[in-house]
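Structures follow.
No value in this document is a laboratory result; all are computed from the given coordinates. None of these values were measured; they are calculated from a predicted model. Cβ atoms are built from the backbone, for glycine too; each structure is taken alone.
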Structure P
Amino acid sequence: MSSSVFLLLGFSFTVANIPWLSERFFIVFPVPFGDKKRSWMRLLEWLVFAGFALLFAQGLEQKTIGSVHTQDWEFYAIFLSLFVVFAFPSFIYRHLILPLLQRKSL
């Protein structure tokens, strides 16, 4: 059971950080509107990956327990809050550290 929890946390942490670390749309597609991803594209990616993490969690729960428990709104509010915290390192890198590094190299 604990290995499933660590697998879910690792997967969620990874997919929460992908939109801010990758310059490709959903990892595989080139950016449709120019050469750089815009903020709304990153947020859209982040929400879709949050949905993937929820589906992965439900699949894992089905596999380990045998059924999926119904959840109220509090579960989803806590999940989104945790997903925001998971995305924080790459968000800080993209918007605070990377501009400083680019300015320093010029």
Structure Q
Amino acid sequence: MVSPKTQVQAPLRSLDQRMDALRRANDIRVRRAQLKKDLKLGRAQIEEILTDPPEFVSTAKVFDMLMAVPKFGRVKAARFLNQCRISQSKTVGGLSERQRAELIGLFNR
């Protein structure tokens, strides 16, 4: 008989593995922050990022990327996503081709 309060533990990782994971996560955060700054300043275009997303953006939320675009706030970003039938929790890498094309089409109007 198994006790219902038994907790499942994640496999043990070596210190090197943990440090490597932390290093990669920090690198992704830094690169995303820089990308958001570039979007705000107009040095990067959201259409290009959505068309061919860099690896470090694939797990970022589409909503967060839209919020970094100049003249975009919560309401406008939510409206764009609703028009394309995209959840606010959807990641850039998780967009279907239809969703990606529809979203890019809204920017090219």
Structure R
Amino acid sequence: MTITLYGIPNCDTVKKARAWLQAKGIDVQFVDFKKGGVPAARLDAWLASVGWETLLNRKGTTWRKLDDDVRAAVVDAASARRLMIEQPSVIKRPVVEWNDARITVGFDAADWAKR
């Protein structure tokens, strides 16, 4: 079973998720979207699957460092998408594309164990 995990390698949550998957013997294709950017087609699939409110990390450092005007301009999926393309670090991590075509955001060991 190979899944695709999108994130940033130095993110603590991504590190925990990758370690958990490795301990379970699950093959993972890792995509570093800080280096390569966010694949627009994948971002559209994530937004359609989980919604922009789930995908946008409003608790993270990148979000908090944005100008108030920039944050206030994020009011819908289109404006969130623009920001996520420009600032991939505002995406909650990790984003995982599972073999069953489901998409999850964040790491929850209990939820993942059910898979």
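Kindly point out which one of P, Q, R the value -12000 was derived from, the read-out being helix-only ellipticity at 222 nm (-39500 (n - 2.57) for each DSSP H run of 4 or more, over all residues; to 500). Source structure: R.
State the single structure among P, Q, R that was used to calculate distance in nm of label points 7 Å out along Cα→Cβ at positions 39 and 55, giving 2.1. Source structure for this number: Q. When distance in nm of label points 7 Å out along Cα→Cβ at positions 71 and 87 is calculated for each of the structures P, Q, R, the largest result comes from Q.
If Rg/Rh (Cα atoms, Kirkwood Rh) is calculated from each of P, Q, R, which structure is the one that comes out at 0.97? Structure of origin is R. Have a look at P, Q, R and say which one yields 3.0 for distance in nm of label points 7 Å out along Cα→Cβ at positions 7 and 23, as calculated. Attributed to the structure labelled Q. Looking across P, Q, R, the calculation of mean count of other Cβ atoms within 10 Å over residues 15-22 that yields 16.0 traces back to R.
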